[in-house]
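In structure tokens below, several structures.
Every number in this text was worked out from the coordinates using simple rules, so none of it is lab data. The structure presented is a predicted model; accordingly, all values stated were derived computationally and were not measured. Cβ atoms are built from the backbone, for glycine too; each structure is taken alone.
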Structure 1
Amino acid sequence: MDIHFDCTQCGRCCHNLKLPLSVDEAKRWAKNGHEVQLLIEATPAYEVPERGSPERYRFDRSFPAMSGSVPIRVSVIVVAAFEGACPHLLQDMRCGAYETRPTVCRIYPAEVSPRAQLVPAQKACPPGAWLPDQPLLLSDGVIADNELSLLIDAHRAASLADVELKQQACRSLGIASAAFANEGYALFSLLPDIVDEVFANRLLAPLEDAEAAQWQFVTNRQPTLIMLETVEATSKVISRGDTYIGFFEDDI
């Protein structure tokens, strides 16, 4: 199936976001005085997924740790956080930082994760953006624009290259809590003036020590808590709020 798309400059996709950034983009965002957050999740990982599988994409963009006696992989997403309009959005809905806007803005509404299907109804763009007379975006699931395809490749490469810096950032900040994958995120806000230092390129401890670092899962769901306790992973109850984005209602 072919999907056609062209931006209508409605501004819907520029409001109330946690916008994924590369580490370099986060540094630039913070230098303008804007808020940066870390969204953290983790999952047990007893073996390495096969290359090319959706699970391997997540695995490669995470780092190893332990939770009790359970080996885990920790994923950190660095985001630009804002309520209401993006601080760069102009009154006429044009981007005031168009030439330096984050890569994920350039890619939208295409999907970044491999094998993720683009569903127009799930995007913020209005129906007029998807009319058949608009430029071709996807043809049988394949990106039709070579420049867009290269941007997606670059975004994936940056997320892979940033893994060690994210790991170091967590260690330097003393962060060792993660949501259970697909249930939410543990949220940590960074003051703009510390972002550059937090992501400084330095090794704080030998890699083998980092792999043995102890993390705890945070959850607001009783079944998850019981499961984690059963496998002897370290866990803690938390409610949805400023430090936990839960995808489910609290039931603990």
Structure 2
Amino acid sequence: MLQFRNIQKRFGTIVALNDVTLDVEHGSVLALLGPNGAGKSTLFGCLLGLIFPTSGEVLLREQNVRDCDRRAFGYVPERISLYPQRTVWENGLFFAKLRGHDEHALEKQLKRVGLYNVQDRKVRQLSKGMLQRLGLAIALCGEPKLLVLDEPFNGLDPVLLEQLQNILRAEKDRGATLLISTHTISAVENLATHVAILLQGQVAATGTLTELRAKNPDQTSLENIYHAVARYNRNALAEEIAA
């Protein structure tokens, strides 16, 4: 469904992404893992048209992604920016209509994330977890085929975390394709069908969970696999520098 082809992004002398190539299958859940500064949000920005790659291309069904394609994507950024003096309903309806959806679509998703009963509350009165849920409700309006979530599990208590996981499972079952970047690796392990690990702007490992476990037979959990890959790459870099 989606292809990142030789994506490079430079900010002056800083190389944020260095020849990143990834395939995202239709209906899959890709967990994008990596430390702060690895390039995860930058890669999402290239997909969403928020920034432009220095070189390379992003393809949707083998065609360059266009703005009209992006309007059909659902996106939840790490930091939700809304109008604090406006209500949950006013914010939700404003952004839903920007994407061509009506109040019925918003009502459905607010009920789904548990915010319909507080629709008259001002956004400035919401907790971080409620803000995350409102951002998700807006992103889910119109039942997007592609859902992009940047650190969606931050600040969620165990109950809200489980609710979000259940919603994302339902989206996967609906046939949506999900891209999820996160540091909360345990939260995404039971959701992900595929994993890509970014380190210093490069793809260090990619594949299904089964494939990654086969390459790292001493590791069972996704978090342990991630640390093993990161450790191997640090050691390889140190040897290269020493040579």
Structure 3
Amino acid sequence: MRREIHRWWSPNLNKDMEIAVYGHWGFALLMFPTAAADFLEYERFHLIEAIAPILESGKCKAYSINSINQESWLNNHMHPRAKSIRHQQYNQYVAEEVVPFIFNDCNGAVPIVTTGASLGAYHAANSLFRRPDLFSGTIAMSGVYDLKAYTGGYYDDDVYFNSPVDYLPNLNDPVILDQLRRSRIIIASGQGPWENPAASIQLSQILHQKGIPHELDLWGHDMPHDWPTWRQMLPHFLATRF
């Protein structure tokens, strides 16, 4: 299986950013890491190995990117407004740098499905909801979709427009709604230790109210907020839903 590491200076983030590429063909799977982790996290925790048969079959190619969560909401030494600005810069990095890189690597525009676990699930879902013109679906695993859970009480326009439980209920743009209604959206969570299925249920209820088709899949009480759960979830959804 093809495995390549690419690196470039990001003008949006003013730093070097890496991306790991796995596979040769198919739609693109854009992977956001958990919490403060990096672009090789999914490889270290054997999630790439778990989806290797799907990658090797040519169904999809995986692109695992870095997070900057330690430079935004997980950095307790930054002013909240600086965190908010940095978060928005990350969104711009994804849209203006990562997406063109994927298209170039695939020799043209391809469907891009976002995915991630924990905080990565938030980024995956938020990316789709904000830019359904760029992304065609999401597999969000064990996420919390209220950005205020990470802001320590701080709230501004950038927080609002990056907090799906806040902006989705007020989303009325018919073009964006139509794009989201044609997207493949999977919101999954275990119900075991450290999981928060209520967050997935809340998001599902909002999507239902907006008439946005999606699948809410709650796994058992034996499925914790941990890698064994996500190593089962992601290959299952890739194999059966895409």
Inset, instruction - Could you tell me which structure in 1, 2, 3 was used to calculate distance in nm of label points 7 Å out along Cα→Cβ at positions 21 and 125 as 5.4? - result: 2
Inset, instruction - Identify the structure, out of 1, 2, 3, from whose coordinates relative contact order in percent (Cα under 8 Å, 6 or more apart) was calculated to give 29. - result: 1
Legend entry - Computed 19.3, 57 for Rg and Dmax of the Cα atoms in Å - originating structure among 1, 2, 3: 1
